[in-house]
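Any read-out appearing in this document is the output of simple, stated calculations on the displayed coordinates, not a laboratory observation. Keep in mind that what you see is a predicted model, and the values were worked out from it rather than measured. Cβ atoms are built from the backbone, for glycine too; each structure is taken alone.
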Structure I
Amino acid sequence: MSRGALALLLSAALSADAAPPAPPADADLAVQARDAWVKRDRKRLTAFVEAARAQNHPLAGWVEYFDLNARLSEVRQPEMDAFYARYPGSYVEDRLRNDWLLELGHRRDWANFRRDHANYQMRDDREVACYVLLADHLAGTKVDADAARTAWMAQKDGDDGCQQLASAMVDAGQFKPDTVWAKARLATEQGRPRAARQAVALLAAKPFDQKLAELQDNAGRYLTRKARTSPRPEAELTALALARVAGNDPDQAGDLLQDKWSKLPADLQAWLWVQIGRQSALRLQDDALAAFARAEKLAPDLPWTDDALAWHARAALRARQPAAALRAIERMTSVEQRDPAWVYWKARATRQQGDQPAARAQLAALATTPLNYFGRLAAEDLGLPTPLPPAPGPLTADERRAARSHPGLTRALSLINLGLRSEGVREWNFSLRGMGDRALLAAAQEACDREVWDRCINTSERTKAEIDIAQRYPTPHRAELQREAQAAGLDAAYVYGLIRQESRFVLDARSHVGAAGLMQVMPATAKWTAKKAGINYNAELMHDRDFNLRIGTQYLKLVLDRFEGAQALAAAAYNAGPGRPARWRDGPVIDAAIWAENIPFNETRDYVRKVLLGGAVYAQVLGLPATKLRERLGQSIGPAGARDADVSDVPPAAVGESKS
């Protein structure tokens, strides 16, 4: 686990409204050890390790992991090697190796780092990847500057490994100042001021570092008092200040750029117009395309990030300008262009441009994946049926036995059963590596049989050729859910699609902000809903299945009615709060799919897609009508009418990560 991931996990453990109570003395050793790890109680951890070894505890590896992780800065290599030898091939071995690699990099112990890295399996830690390149460079191995640049640019937050790599590349003359400024601009575009400061600090020019801190603190004051258009470093700082202004008010940034800062270098002006266009598009403003056009005219060859190009394409779709949308999509990286979203929108734009054969071919290729939101839209656009895939052949006794006896899967289920879900999920996912379809189906079925629905669904979704809809779209609590949906006047398939996305049917699910249960309803919202629906509210019942379903379905019905039955708007409201989709519908009447594509929050956009697709698939599973995705998405969305109900008094069901 990287330091960032460790900090997040520790933060999650401590961020509840009140500190969680210590586990009872008779709780499982692993539970007690995790509690001691969170509290950094090293004395208790030592005792738990001794007890776990004495008992030959099935989760002894996790108990030892908590102990070693808590004192990593003091550990020496022989103790790590002994741990690896005790738990070879396990998740905790590789996870602790990841932690240890970061520690070795921090210590600059490159000999042990190289040896340990050779046995590192997951290789999913960006900071470790930077340390690998740094170790090669320090050993005299020629490091490809493009590979180092890619690793550094991929770094989202300032960390020691990538920062040290960048510093070494600057010292070796492989990173020129333009690369450093490009990183500072990228970090600013991504809203990561610390990474921008770390980049500028590499220029070994303290005034630049100080000025960046000043403009990040107050961009307007910096522009008034200190900003200049030359020499180049001063122009770069001015551009960063204007980008900060654009983040709060793109119109003001555009006015400043035209009126006072038009003498900035053309490439910096172009980059700023991209930022202004992106921020305008995020706000669904009509002038976004004009800003993007200015950028293209000023510097046609300026590289844009995929995110900026995505917002250019979305703004063009919203404005019914298919040529501009095509131009933006075709400038994306090859990886981004293969995303089903851009395959679909490229086909739509191509069709609008009049090339029907090419558009049909693109849609037909996408329509072969009807369990994908865009694949289903493509099939419906072509008038093709979207039958559920045939059930795979029954699992054999040997296949079931292999899943049931798999050590990693067994440990994962034990951890989840003990309430150590985060650890269990990581162990489970690690254990799935390299499995083929049949092994994945068997593992998924083991989770289904144990009613560990999130592992059931997520594991089954990994299969490629053999698809088991009963695993991917299970129907737990069917009688109770249908009863509450009917009582609220809701389509049960829509409710199933929403719960599948909200909680994956985990009864005791609880978000970091307190949303609870199957339908992930905030306590205050549950209380409001209970009053509206005439239900006796009891906070202690929020994890009770029937009560949670009743509150959640009643709230969803209230929101759906406020949006006149529009499932896309109601789903967005459930995730982001009703006020936001009410604002997002302002503007022209547009295709509902284009409206959904322009949802400004990545999390909410993905949420709406998955809830509506889930509703369409569940309708097929349950034998209900309205199996077409378009029926659920709607044909068009536009401004609220004069008689539409107000949503200003409706609280959010839950608050997602991107809205907190």
Structure II
Amino acid sequence: MKHPATPRVVTLVGPQGVGKTTLFDSLLRFTGADPVRAAERSMTLELSVAHTDFLGEQWTFIDSPGAPEFSQESRHALMVCDAALVVCDASPERAAALAPLFAFLDTHRIPHLLFLDLMEEEEGSVRELLDTLQAVSSRPLVLREIPLRQGGQVVGVVDLVSERAWGLEKEGRPALMSLPEADRPREEAARRQLLERLADQDDRLLEQLLEDVVPPPESLYGHLEQALREDRLVPVFLGSAERGLGLERLLKGLRHEVPSVEETRERLGLSAEGLPLVQSFKTQHLPHVGKQSMVRVWRGQVEDGSTLADSRVVGVHRVQGTKQQVVGAGRVGEVVTVGRVEAMRTGDFADPQGVRHPGLWPLAPPPVHQVAIVAEKRTDDVKLTSALARLVEEDPSLHVDQEADSQMLLLGGQGEMHLRAALEHLRTRLRVPVATRPLPIPYRETIRRHGSHHARFKRQSGGHGQFGDVVVDVQPLPRGEMFRFTSAVVGGVVPKQYIPAVEEGVHDGLRRGPLGFPVVDVAVTLTGGTYHSVDSSDQAFRTTGRLAMVEILPKLEPVLLEPILHVDIHVPREATSRAQRLVTGRRGQLLGFEAHAELPGWDVITAYVPQAEMRGFIVELRSATSGLGHFVMRHDHYAELVGKQAERVVSHHQQEATER
């Protein structure tokens, strides 16, 4: 049994509403630290870090958001922890929500334990619940404890290694209790399963069991410790976070089995030798303070005034919920904040000489919800650009783009609540209030008919005039071919030096077609024209090319085109049919669905959906999938839009143009 001198870090993760924050506060309270109240923590929309001691050892617990919209925060904290504590209640329907989490932990080989928060009113079988959860975990889930019930209430837990039962005293402290004879067969069967699961991965232990040799508890603790460190199984603990039941057994399980920082450093491929090394997993920009990076110290120690990434560290603090305490230095294994290391971004390793980004750091997911934003005060336009850069640095799952047609700024994120939180952050912490605008849809238009046109531009204003004369042939192109310009003039009727100007003018005329949108999928051929030796110029022929388009396009049956997205929708299997109805209800075309390649019990639905119909889609999808569904989308093609829907789009666009 090891007792590391260096602090260890455990990140609490799990679906929304399972009681992570309650367990987080209960663990702090049980170990004598001040709990971090949920009221102080903005509904667990961001990480909360707290430090405590247990039996002479230092621990850092990180409570992470459970909502899918804020999952990137959780993933960052998981990347720097020694182990994850997955929290789940006794509801079998939570299994689907755990599938993405288990997949992430397994992909990154992060050791993890499971705590089942058993509420008093639950009567279901823990074994049945575990079977349901096992279906979404690639690692064996192994019960470390079984519950003891009286009158339908959980009154204690039995440790399957020590074979001792624990309940609660009236003061809420743990107390040994006798194991009722009626529960002994259940305990023996569960312990036998634990031993068999361990023996499946250890030949020596298997030989002992075949010879009916009962291994001592110390030996079993060693097997469990090694299996967890190597991410070969998931120990399952039981209790009640609300009442404090099972917390001491959980803490002792963490103490026995969670890897040390030295072992975690080895898992991550980091050398024990060399300059001090830290890794950032959260970035904040605070008023009057500047940039703060929350880091895990992997090697050496970082001190106030020392150098990181060629910058002088301004302040080293230990975080306790919303409070910060000045400390002289952060040592190996600790989580601290360091100030004003400008070159370090979330995920970066930093030493005194520079920074490097890890190859396995989780990429931010693409946005599923967007809003167009403008600064409430025109004088804040430049300030807004800087604030958005800081916002995205703090939360890489936010995206900022600029819409090509309107040049409006688009803020994208992981859902409606995510963007509301980001906008509030802009207003309060970054001091740039913004207003939202309807999201622009990049409609286009094209033509259905072929035609020719003769255009002339002539202007006399004293001195040199302006003269251009062209004949163009215009025809539609297959969808997606955008634009083609060719010259077929012969005999120099339009001199070669003016042909590029004609093409530029044609481009100008296609920027806004008769319906009010850019024109695509047309071929324009310059077939003839005339020029004046004195009055013709590049500008005159450019103007003539534009006039040709303005005059001919309305005669060629213009038609509106709407952008169509290719959408991959990821949902738990029981919600597949509901998600399909959402797609067809938004004029979408279902292309098919198949089992998810990485998430057991999930499906991937593939569809074409008009971009205009994706407004608010994530809100309805999450509502139909208990908050779990998400999607990835990309532009695929343009399709004709006709009838009343097209008329409404054109009318609305013309009204907006008039108001501008």
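Observations, loosely collected:
- log10 I(q)/I(0) by the Debye sum over Cα atoms at q = 0.07, 0.10 Å⁻¹, for residues 34-313 alone from the coordinates reads -0.30, -0.60; which among I, II: II
- Among I, II, which structure scores highest (criterion: mean count of other Cβ atoms within 10 Å over residues 258-265): II
- Origin of the derived value 108, 57, 45 (Cα extents along the principal axes in Å; candidates I, II): II
- Source structure (of I, II) for mean count of other Cβ atoms within 10 Å over residues 482-489, computed value 16.9: I
- Source structure (of I, II) for helix-only ellipticity at 222 nm (-39500 (n - 2.57) for each DSSP H run of 4 or more, over all residues; to 500), computed value -8500: II
- If distance in nm of label points 7 Å out along Cα→Cβ at positions 378 and 458 is computed and equals 2.7, the structure in I, II: I
- Cα extents along the principal axes in Å, for residues 266-369 alone from the coordinates reads 42, 37, 25; which among I, II: II
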